[in-house]
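Before anything else, here is the set of structures, which you'll find just below.
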Structure I
């Protein structure tokens with residue numbers, strides 16, 4: 001038998017042996033790390049439920065305990081292994097375990113944990129399998145509990161799904177077995193510690209300066225605006241930017257499932273929903289909060305997202321003096337957003353004729369801002385559309401600006417341009433009456 005054939009025959013056995021050795025080393029590393037971690041937890045003088053990730057004194061104390069333990073036990077480990085152990089223990093005690101470095105990475109916009117061994121991240125709009133891994137399912141569960149516990153929420157077999165948020169406002173969804181067959185699954189939509197401004201969106205190519213000026217004027221002029229789009233299209237980011245245009249003198253009430261909006265105005269009241277307790281009681285929904293907000297003397301109501309019956313209460317608020325309200329919704333086009341609103345109003349349990357619902361929508365909503373995530377991962381405001389009223393049984397929509405895709409360039413990059421449709425919106429007179437004017441070339 002030739003040498004090549006012999007090597008090919010023996011290769012599977014060698015690969016199997018290498019995998020066994022690698023697994024053995026990995027297990028021994030985890031055992032050592034857990035042993036040192038237990039020692040650190042035992043010797044720490046602070047309550048671990050009240051630790052601060054930025055506490056440098058605590059970090060130094062943990063490092064000293066680790067170094068002392070390695071010396072006392074005469075452990076024969078390399079400098080690289082010592083550094084790795086220290087970093088992982090700091091992440092476990094002060095952060096959120098193995099995903100802590102990903103949360104600190106400004107290029108990562110989303111983190112998806114599909115069980116302990118597969119952690120995906122989104123970078124530049126593309127999904128990538130990272131080299132981060134958890135030890136096992138119990139390890140992932142421990143991190144989920146660390147995320148949800150400070151918010152007074154729980155996750156277990158009786159309540160296997162939870163929505164939560166991180167201290168910086170990033171959105172978290174977790175689902176565990178028996179519903180998640182791959183093991184405990186975490187999805188984190190990261191938000192920047194320093195919220196994006198309209199200038200950032202212009203520089204990203206999400207919209208143009210002219211579109212930005214129109215949107216600024218519409219918010220200041222108290223038009224009711226819905227930001228629509230698909231999952232991950234950037235609706236919440238755009239809503240946050242639009243909310244930043246609200247004058248500092250107004251009272252704003254924000255309503256969300258998990259508080260994500262970051263408004264810098266002085267007079268902001270933030271409301272957050274509450275899930276049912278273990279007996280199935282005590283749930284406070286978006287709809288309950290929208291109803292309650294009407295008694296709080298708001299100048300503006302900002303709803304993170306309408307998904308069901310709360311759409312009816314939102315429309316009624318828009319129609320009863322709460323001009324300038326903002327919200328988001330899932331839809332693939334401005335016309336689809338109107339259809340979804342009709343469906344959501346019917347979910348409120350009110351048996352209203354379709355024409356009455358459409359009249360309510362047409363009189364309440366002034367503007368739909370459609371946002372899309374394109375094939376190359378970029379996010380664009382593809383339509384700024386005015387709701388002009390009713391003609392017969394149909395709601396009339398008119399695009400003011402839109403993004404026209406012209407093709408695909410090098411590296412799969414989407415090529416296109418924003419264009420003004422040539423039709424001036426009807427709301428200009430309303431804005432002019434409020435003293436809001438535009439440069440003469442804004443609609444060129």
Structure II
């Protein structure tokens with residue numbers, strides 16, 4: 001049986017190359033939505049059948065308007081929505097996709113008008129709002145790998161969306177703050193509309209923010225550029241810690257996945273290139289006792305049935321110069337590169353979150369030292385947050401698996417610009433992804449979808 005493991009162990013090199021080839025296609029694909037009439041018709045039919053249409057929302061409230069007062073006057077929520085539609089190009093959308101002239105005419109007609117005119121204008125606003133949110137919730141062309149497809153952005157049904165709006169303590173505040181999107185998205189969009197910062201970079205980062213969840217869920221956000229992990233609950237950050245991410249030659253990929261279990265007392269399966277770069281030279285210098293001192297074993301392969309090989313039979317000079325490849329694992333212990341635990345969200349890129357004995361690296365201003373995985377400043381603290389209890393030391397068993405009762409999403413992303421209060425915080429384009437995205441588009445101006 002083949003062992004499923006992840007390299008930082010095996011490296012993310014294959015992924016990095018394929019992502020570079022496809023990233024331009026991903027970005028350009030966002031500019032080619034399916035025909036609006038076909039999409040709208042099929043969605044409308046399905047929602048009508050499920051009792052989730054705009055009409056169902058109004059039927060449940062006896063036709064009472066959501067956006068307008070009974071006399072047809074529009075409040076700030078309606079004005080904020082109209083402003084979002086007028087400036088939809090900031091979202092990479094085309095404002096011509098929304099019936100602005102028709103909306104403006106209906107709003108003028110509703111002012112002081114009949115109940116039917118108020119109702120018509122209000123429904124038009126709701127329909128435009130539903131269409132706008134649906135477009136924002138389409139899967140972004142950001143380079144994100146969706147390990148678990150259920151984490152992809154999905155628009156709520158019209159009734160769900162409108163019920164949420166109607167239930168907000170303040171409709172005006174909820175709409176103005178784009179309560180249906182992640183707060184990072186709202187902050188970046190506001191900066192674009194206000195003419196702050198570099199519009200092209202803001203648009204790139206806005207696309208990345210579209211991949212993040214909204215609402216009150218519990219999840220982890222890792223920003224590789226800031227080398228920081230943040231824990232979210234009820235839509236708010238509640239804790240954070242420093243992390244070490246991949247070197248520029250082994251970049252940590254952008255991905256969304258579900259953390260499903262922790263592995264205590266893990267082995268470290270040493271990548272082949274690291275065996276050549278780090279282990280073989282030390283064996284040649286210090287002799288075979290180096291392996292025992294560091295807890296390294298040479299294995300026949302990575303299968304569960306693999307056995308330990310006598311290291312004296314290995315051509316260590318050949319390993320060092322790359323002509324001989326070997327399988328090396330490091331036993332659990334104080335020196336183990338995985339530390340005492342790792343948090344697993346099984347994926348083909350071989351990425352996970354893990355402890356590290358090299359705490360000194362976390363004091364560096366730039367923390368890009370890993371082979372692609374994410375090393376944690378305080379893995380036991382993250383474990384307590386994930387499991388609601390201390391899982392450190394619960395077993396002496398090697399690679400002891402501790403399952404989460406409910407998987408927790410982790411979003412590993414790449415923000416080079418972030419809203420920070422009333423300012424914008426900027427981070428270096430450490431992996432060159434901004435440069436690559438702009439080059440892939442082939443134009444300094446990013447076309448609206």
Structure III
């Protein structure tokens with residue numbers, strides 16, 4: 001079945017050049033025996049690796065060594081790479097010269113670190129429609145949950161005397177919509193509160209500027225920023241972090257330990273970076289930041305906006321599709337939807353097995369938001385389908401997704417599926433696994 005896609009016509013604007021990603025030539029098997037180019041529409045979960053990042057990691061690996069205390073030349077090189085990465089990330093988010101840049105595993109880790117560093121008696125205000133990484137780390141604190149920006153002032157007025165922190169997401173991971181961060185910051189300042197910006201979904205798609213936004217902290221993840229090597233960052237004011245107990249106890253966080261295990265803790269960023277840090281991940285994240293900055297945000301935004309317009313126009317012509325929306329704001333390249341009468345998990349499984357398309361189905365670690373938005377769209381339940389675009393997305397991927405979805409909605413899957421451990425699975429599933437799962441050093445020896 002062929003679907004005429006709006007914007008996919010003769011005379012349409014030429015594709016915008018953007019940084020290339022690793023895996024752009026990846027092909028995947030289908031249940032009917034064919035292989036097709038993989039259409040990765042799951043950038044919001046984890047983005048593919050930029051080629052520049054892959055090349056930079058390959059260049060670093062021969063020099064890889066432990067940092068900060070090694071006299072060896074490779075250790076000194078790795079230390080400089082690691083500390084340079086800190087400054088690149090600082091520049092990427094427009095941080096103040098006095099701000100601390102702490103490398104973490106990801107955004108979730110960064111927000112948990114900040115939660116541990118809050119002064120005693122801090123009140124926290126969270127939007128309950130945010131990702132779980134933004135809503136859950138504060139349990140055990142005095143938390144005010146609100147559902148709208150309009151409720152923020154009253155929530156802050158009801159807080160007891162003492163420090164206050166407002167947690168706000170830059171872009172919804174469910175709908176992609178941009179939150180009104182300036183309005184949140186203005187209200188927070190009226191009540192003497194600090195603000196932490198969860199930029200996990202924002203930073204890959206839009207510039208983040210700590211000083212221009214006047215936020216106190218920003219957190220972000222490398223794996224969403226085209227650097228999937230296990231690093232994230234917490235960037236922000238140093239005072240709370242400097243006064244807090246170390247996030248983890250261990251080497252690096254301690255400057256002196258006596259025979260009686262009396263500890264003098266480090267006072268700099270290493271206070272919260274105990275253990276051997278992820279030098280490769282920090283370097284990868286910094287290279288991704290530098291590559292995107294050098295390429296230019298205009299190209300990134302233009303590329304994604306054209307594809308997002310194409311996607312939404314195509315979806316509008318598919319029967320039964322209901323797009324989820326928080327407040328109708330501008331958005332990054334993320335669309336979540338329900339399809340009347342169709343199980344999201346089955347749609348996602350069929351899109352993969354029959355069309356080589358990767359999307360996400362579920363509640364996207366934002367259960368409250370997803371349930372409310374589905375109910376508002378007249379599609380009660382807890383799960384939706386999400387298509388998220390990025391630098392690795394092409395017009396063909398978007399057109400194939402819309403065409404495939406229309407075919408599934410109107411004609412149903414062409415293959416049989418069964419629920420296995422709660423997930424829809426092709427039955428049978430003849431797709432061969434890649435060699436990395438069927439051979440090499442990880443394959444158990446015969447008789448083992």
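Since every read-out is calculated from the coordinates, none of them should be taken as a lab result. Nothing here was measured: the structure is a model prediction, and the numbers come from that model. Cβ atoms are built from the backbone, for glycine too; each structure is taken alone.
Assorted remarks:
- Between structures I, II, III, the calculation of distance in nm of label points 7 Å out along Cα→Cβ at positions 70 and 270 yields its largest number for II.
- Value 38, 29, 21, calculated as semi-axes √(5λ) of the Cα gyration tensor in Å, assigned to which of I, II, III: III
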